[in-house]
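Enquirer: Input: structures, listed below.
Read the figures in this text as sums done on the coordinates, not as results from a lab. Because the structure is a prediction, the values reported are computed rather than measured. Cβ atoms are built from the backbone, for glycine too; each structure is taken alone.
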Structure 1
Amino acid sequence: MPSKDQSIGAIIFVGCIVGIILYAYFVFNPPTAVFILQLTGLVAVGGILAIGAWIGWTMATTPPPKPIEEIEKELEESSEEKTETKSEQS
C-alpha cells in the first residue's frame, strides 16, 4: 500500500503527463495553436510580473528595521537588568 505522499506524487505525475500531451495537441492543432501560444505567453509574463508586483508591494509596505545600534543598546539594557535582578535576589 503506497503512502499518502506517494499517492499524491503519482497523481501529480499523471496530471503533468496528461497536461503535456494536451498542450502539445493544442499547440500543433492549427485552429487553436495561436491562441494557446498567446495564452501561454500571457500566463508566463503575467505570473512573473505578478511576483514582481508582490515583491514591490511587500518592500513598499514593510516598515524599515531598527538600526543595529538601537537593538544592541536594548540588549545591553536588558542584560544589565537581569544581572541586577540576580544580584538583588542573592
Structure 2
Amino acid sequence: MDSCVGLLLYDSEIKSGSLAHIDCESEILNVFDEMIGKLRKFGGKQFEFGYTPNIDPMRKEYGIKERYLNVISKEFELPEDFSFDTRDGKIYPYR
C-alpha cells in the first residue's frame, strides 16, 4: 500500500469487520461512511479503527477521530501487509 490507504473497522462484540484499500484520499470519508453503514446492518455499534501509517496526516485533515467519535472505541496502526481474523480480532503479518 504505497500511496494507497488501508482502513479496517472491527466490532468485537459481533465479530464482524470491514477492510478497504483506497487509492484516492478524497474518498476516505465516503468509504468510511459506507463501511460503518454496512457493519451497522449486521448489528455493529462500536468499532475499532485500524489504519496504515500513510493515513495519519489525512486522519487529522479530515477530522476522522472527531467525526466518528461516537462509533470509534479504539484506534490502532496497521502494518503495510497483513491479514485479519474477525474471529479473534488479531492482525497477522502477511509476509
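Enquirer: I have 12.4, 35 for Rg and Dmax of the Cα atoms in Å, calculated from one of the structures 1, 2. Which structure is it?
Expert: On the way: 1: 28.3, 87; 2: 12.4, 35.
That value comes from structure 2.
Enquirer: Further question on the same structure: If FRET efficiency 1/(1 + (r/R0)^6) of positions 16 and 64 (r between Cβ atoms, R0 = 35 Å, to 0.05) is computed to be 0.95, which of 1, 2 is the source?
Expert: Numbers: 1: 0.25; 2: 0.95.
Computing FRET efficiency 1/(1 + (r/R0)^6) of positions 16 and 64 (r between Cβ atoms, R0 = 35 Å, to 0.05) on every structure in 1, 2 gives 0.95 only for 2.
Enquirer: Matching task: -7000 is the computed value of helix-only ellipticity at 222 nm (-39500 (n - 2.57) for each DSSP H run of 4 or more, over all residues; to 500). Pick the structure from 1, 2.
Expert: Details: 1: -31500; 2: -7000.
The value was obtained from structure 2.
Enquirer: Identify which of structures 1, 2 gives the largest calculated value of FRET efficiency 1/(1 + (r/R0)^6) of positions 40 and 80 (r between Cβ atoms, R0 = 25 Å, to 0.05). Could the numbers behind the result be given before it?
Expert: On the way: 1: 0.00; 2: 0.30.
Top value of FRET efficiency 1/(1 + (r/R0)^6) of positions 40 and 80 (r between Cβ atoms, R0 = 25 Å, to 0.05) goes to structure 2.
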